[in-house]
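Student: Take a look at these structures.
Rule-based calculations on the coordinates, nothing more; no lab input. Just so it is clear, the model here is predicted, and its values are computed rather than measured. Cβ atoms are built from the backbone, for glycine too; each structure is taken alone.
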Structure 1
Amino acid sequence: MRSTFILCATLLLTGCGTTSHTLEFALIGDGPYSPEGEVVAAQMIDDINARDGIEWVVHLGDTKGGSQSCADDLLESRFALFQRFEMPFILTPGDNDWFDCIRERAGAYDEYERLTFFRELFYPDPKVSTGGEEMPLRSQALESDYTEYVENRMWEAGGVVFATVHLLAITRPPADSSVAQRRLDAASDWVRTAFRTARESDAAGVFPATQVDLWPVSAPQEFQGNWCLLCGQPVPGLAPFYDVLAEESKSFRGQVVVAVGDTHVFRVDKPLPGSDGTILQNVTRVEAFGEPELNWVRVAVDSRERQVFTFFQELLPGAY
């Protein structure tokens, strides 16, 4: 089935239109962070490989702990671990993967040098995925002025446009604020490109995936105020991105799923308000598991269904 999908994806990328069919893929993130986590991650990989019909795996970033070493050998070991997937593997970077490498316990590296190394390691060919099978992908680096953003990928399948978007929750001032602004600009540009692609192909859904949890605390507006002072507030430094996401989603007639990591809590909810404060009902946030619970989320896509996306929590044996 996976070889059939890859042929279909190739046809889609060459302009043959969006084909409706049902497919499933795996969503993971935030791990492994420890030697114990590496053991569980290997079990998770085996579990996903053993499941028939999983077309690809998306990792939502943070392949290591923020205070773990950022040395070449540790990052190379993570890359080798994820190459054990028998299907295509797609990754969007997290802060632990490069931004936090400036920490003394992580090796006191220059974070931008580490980002360069991370890109060279995990994105050796901007036109295809890594993993056990290659899958053709678009890359922002090849079709925009944001030529360094090889990690921002896009593909179409099952009547849906998928995209990875490099965004981080910034926990300290960046060494170069212009680089942080460019990352935000690139992310906004790539999301607009994904929605434009979806409209052109009459797609039923858009699925942007990013490391940062855009809604670490969320609740309906009537429960905010003194009960929840941070509810609804943008992650620092990313406010313009919310506007882009809300604007594009509100004018899109299909379903939108924003896949996030960062806070390690599996959840599915409706967190994005429009400009008038009304929650956008066609936007769903799904957050993957993270260490120490390295389970995975199975996502089913069927563009013939009204909701398009269905989510299943896949708990490893002994995880509950």
Structure 2
Amino acid sequence: MLTAPPTFVYGASLGIMAAINGTIDSARLSSANFPMNYAGGELTMHRTIWLGDKISAQEEVLDVERKHSDRIGPFCICTAGVSYYNQRKELVATKRTLMARFANLRERGTIPYDREKKTQAVEQAPDALVFERTRRGADTRYWEDVAEGEELPVLDKGTYTVTELFLFTHGVVGTGRVPRAALEAEDSKDLGGGGRYDKEHAAKRRNMPGQFDWGPQRVCWLGQMATDWMGDAGTLRKMSTKVRHPNVVGDTNTIFGKVAKKHVENGERLVELDVRNENQAGLVTALSRITVALPSRADAAG
């Protein structure tokens, strides 16, 4: 049967609310005072999600840790746990979500990061690239044929557009209208994508230099890199991801990866992949260590 890609769970629920607000009334944590940014987390797959499965999510608050950054000053990393279940009440995935919350930078402006073009990244619309990806598919990739240090085929994501932002928002959050009271409370004309469509709101309330992505969107890109490479016979077991910098409309993104390690654990033949997203400046904005299980030629022969 058809199965869902592992990052499908983001379509069921981003799993971020417990990390954003915990059990505190969200009105007390307005982005006017305390913006938030997605910082990554860890996704572990326990079961296959089959065509027709109905997935629900349950969140819980795990931890709050104080930190300091030269770019934004003092901040907190708020951690939540998310459990995803199918309609049979079977646990299909668990996820740790990290959100950074910090005092609004106000007169200090937006969060600084390198967007100056320094690489050979080609500015291009991402739409056509969706159809031009190279997938392993039914051509089985065997564990014995993988070498440590091997480079993965580059995955071009093109230049980030408002369309890309809208499509991800539509898929994971929806396109519901915003009532007048919410617009007035957030001082915004357009709260689509959680305020990401409104440049002024993005700058003043989220300290971003422009319209910006959902952090989980890049997590899905990194997961896509792994599933395209491993093929239909592979199984993604775990993703440990860090989201370090923003991705703003106009940035050109490229996914790179390599085989970091291969080993056998509990009878499974595993491969560890190091995958990263770079913008046009060569700045690594998100990275992940991804564990996949591959079939063995010995098992196929037997």
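Student: For which of the structures 1, 2 does the calculation of mean projected area of the Cα convex hull in nm² return 15.8?
Tutor: Working through the options, I get structure 1.
Student: Work out the source of 11.4 here, i.e. which of 1, 2 gives that when mean count of other Cβ atoms within 10 Å over residues 144-151 is computed.
Tutor: Value 11.4 for mean count of other Cβ atoms within 10 Å over residues 144-151 corresponds to 2 out of 1, 2.
Student: Ranked by distance in nm of label points 7 Å out along Cα→Cβ at positions 136 and 288, which of 1, 2 sits at the highest value? Intermediate values should be presented prior to the final figure.
Tutor: Details: 1: 2.5; 2: 1.5.
Going through 1, 2 one by one, distance in nm of label points 7 Å out along Cα→Cβ at positions 136 and 288 peaks for structure 1.
Student: Going by mean projected area of the Cα convex hull in nm², for residues 64-207 alone, which of structures 1, 2 comes out largest?
Tutor: Largest one: structure 2.
Student: Assuming -5000 is helix-only ellipticity at 222 nm (-39500 (n - 2.57) for each DSSP H run of 4 or more, over all residues; to 500) as calculated from a single structure, say which of 1, 2 it is.
Tutor: 2
Student: For structures 1, 2, which has the highest computed value of FRET efficiency 1/(1 + (r/R0)^6) of positions 24 and 120 (r between Cβ atoms, R0 = 41 Å, to 0.05)?
Tutor: When FRET efficiency 1/(1 + (r/R0)^6) of positions 24 and 120 (r between Cβ atoms, R0 = 41 Å, to 0.05) is computed for each of 1, 2, structure 1 gives the biggest number.
Student: Suppose mean count of other Cβ atoms within 10 Å over residues 176-183 works out to 14.0; of 1, 2, which structure was it derived from? Working shown, then result.
Tutor: Values: 1: 14.0; 2: 9.9.
Among 1, 2, the structure yielding 14.0 for mean count of other Cβ atoms within 10 Å over residues 176-183 is 1.
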